[in-house]
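Below, each structure is written out as structure tokens.
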Structure I
Amino acid sequence: MTTAIILFAHGARDPEWANPLRRVQAAIRQRAGSVPVELAFLEFMTPTLPECVAALVAGGASNILVLPMFIAQGGHLKRDVPEMLALLRSTHPEVRFSLAGAIGENEIVVQAMAEAALKSAGSEFA
């Protein structure tokens with residue numbers, strides 16, 4: 001079973017918005033070896049989630065983990081993404097799809113954000 005990871009983000013009109021996500025993608029690729037790690041976007045940017053899935057499936061992926069690069073669960077993650085995954089599951093019944101939680105709710109990320117905020121606030125907080 002070939003596994004792939006999709007870092008799924010909201011997207012923005014400004015193409016530079018995705019640069020930090022590309023850095024995350026590169027860091028994961030460096031650690032994940034031969035596991036494909038791709039970016040997909042909900043809106044404004046490409047590839048979309050269905051486009052990304054189609055390319056990965058064409059490349060032999062049979063197990064896809066969708067990792068939402070969102071700060072928290074909101075409407076998109078509660079409603080839109082499950083609906084998108086249901087459609088993808090019916091389109092690609094041979095593929096096992098998994099949906100992780102919002103990355104921003106991970107305690108490691110919460111603590112890293114707190115540390116970065118305190119560091120930005122000045123030396124008396126760091």
Structure II
Amino acid sequence: MSRRKRNPNQFTTEEIQTATLIETEGSLGCRTLTVKKDKRYGYRYPRVVIGMCNREALEPAQKVFGTNIIADPSKEIQCPPELFPPEGKGRWRVEATAKHAERIMAQLEPLLTTYTKKRWKKILETCK
């Protein structure tokens with residue numbers, strides 16, 4: 001039995017939900033990794049982060065990103081206590097950096113707004 005190729009014009013539910021999360025809750029930027037702490041140079045990588053209080057809402061993005069949902073604790077209360085234990089001090093996030101982030105954004109590009117596409121291109125230029 002031959003395997004059928006996926007139509008590139010058809011998106012899965014997870015991809016559509018992830019594009020919506022990037023538009024609403026996501027942040028795009030550069031992540032700097034310093035080679036030596038006494039010097040001011042380092043490598044800069046493009047980065048896509050989606051952070052929110054509801055862990056279940058991040059599960060579609062987890063599947064598309066291919067990474068785990070990470071607990072991002074803080075000293076301040078950011079979420080209701082039932083969504084982020086203990087006492088709501090933190091958030092949940094999904095993150096992709098470098099080539100992985102570029103691949104994800106290229107995959108979701110038809111679903112993103114023109115403003116987000118322009119921001120992403122500008123970030124790619126500044127990170128190189």
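Rule-based calculations on the coordinates, nothing more; no lab input. None of these values were measured; they are calculated from a predicted model. Cβ atoms are built from the backbone, for glycine too; each structure is taken alone.
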### Query
Suppose you compute distance in nm of label points 7 Å out along Cα→Cβ at positions 73 and 89 for every structure in I, II: which one lands on 0.8?
II
### Task
State the single structure among I, II that was used to calculate distance in nm of label points 7 Å out along Cα→Cβ at positions 49 and 65, giving 1.7.
I
## Note on the structure
FRET efficiency 1/(1 + (r/R0)^6) of positions 81 and 105 (r between Cβ atoms, R0 = 30 Å, to 0.05), calculated, reads 0.30; among I, II the input was structure II
### Query
Given a computed value of 29, 16, 14 for semi-axes √(5λ) of the Cα gyration tensor in Å, which structure among I, II does it belong to?
I
### Summary
Candidates I, II; helix-only ellipticity at 222 nm (-39500 (n - 2.57) for each DSSP H run of 4 or more, over all residues; to 500) computed = -10500; producing structure is II
